[in-house]
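These are the structures in question, set out in turn.
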Structure I
Amino acid sequence: MKIIKKIAIILLVAFVIAQFFGPEKNEGDIASVPVFLAETNPPENVKKILTESCYDCHSNSTRYPWYNTITPVNFWLADHVKGGKKHLNFSDWSTYSLKKKEHKMDELYEEVEKGEMPLDSYTWTHSEANLSQEQINEIVTWGKKVQTNYQQQLNSK
């Protein structure tokens, strides 16, 4: 029994010490997202969906929940954000080539349409990010329209 108590104390001490360390937060400026919005011109309802369901992981500005202060949860969240931004970062939209923008719009609406985005692990704690079928249809319709515009631009070059 003494060994279990010692192990528990060591784990507790390690947990407390770990709280003093954490990953860098994704607390950039959301001001870069309007470039994406101006270029893709989403309707107001789609803008709201993007804000509630996408920007936390796919922009340079994340709204962190209270539990992000707990290690190791903060590392898990940081990894999700890093992965999300690697695949699509609305804040970097102006740096994407026209071909990449067309491809990213295709991926965006396909992932939403298949129910792959937003991730279940995100919607568990952000119920407002759960998308209804109507919201999914709005994203798909808008995404296809934007993608078509990019395709036309590519074909005219």
Structure II
Amino acid sequence: MENAPPLSETLQSRIKNARRLAIIGIGDEFIPADRLGMSVAREIEQRQLPDIRFFLAGTVPESITGPLRRYQPEHVLFLDAADMGARPGTIAVIEPGQIQASLVSTHVLPLSVVMEYVERETGAGVTLLGIQPDLTGADKDLSDADRKYMNRNLRVLAEVLRNR
């Protein structure tokens, strides 16, 4: 993973040895700036990585708590659009104290509340991965250059998930 973004080291340390991993895609698919969590989850799912179950929660991440408890993951990755002040297409770990300030939120419950609940109820580690949208226009998708950049980050993410 030469020249990998900082995502790789941070995420590797969090999911190391997690045999059962859950990935939760979050966002409103009708809003380009908010759909990235769902899009990235689907793109990772297509790579058919072992021992990972995918849940597409849309704008109600609390809706997956029952199926998630039944799956009994060792670690849960939430994927959501987040304004991190970074280049569009950036994927990065968002620390718990940064959650409220960075999410492009269309959720019914605050994501921090859902994450705390999942951690408490499943005993799994929980990590939020933010994906930086292009916020220059509410209805703007990533440019081709930013999409290529995000795809590079997706390759790094998939490699980390594969080698955990």
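Here relative contact order in percent (Cα under 8 Å, 6 or more apart) was calculated and came to 26; which of the structures I, II was it taken from? It traces back to I.
For the structures shown (I, II), distance in nm of label points 7 Å out along Cα→Cβ at positions 41 and 57 is largest in I.
If helix-only ellipticity at 222 nm (-39500 (n - 2.57) for each DSSP H run of 4 or more, over all residues; to 500) comes out at -19000 when worked out from the coordinates, which of I, II was used? Computed on structure I. Computing Cα Rg over 2.2 N^0.38 Å across structures I, II gives 1.30 for structure I. Of structures I, II, which gives 3.9 when distance in nm of label points 7 Å out along Cα→Cβ at positions 65 and 97 is computed from the coordinates? Comparing all candidates, it corresponds to I.
No value in this document is a laboratory result; all are computed from the given coordinates. All values reported here derive from a predicted model rather than from experimental measurement. Cβ atoms are built from the backbone, for glycine too; each structure is taken alone.
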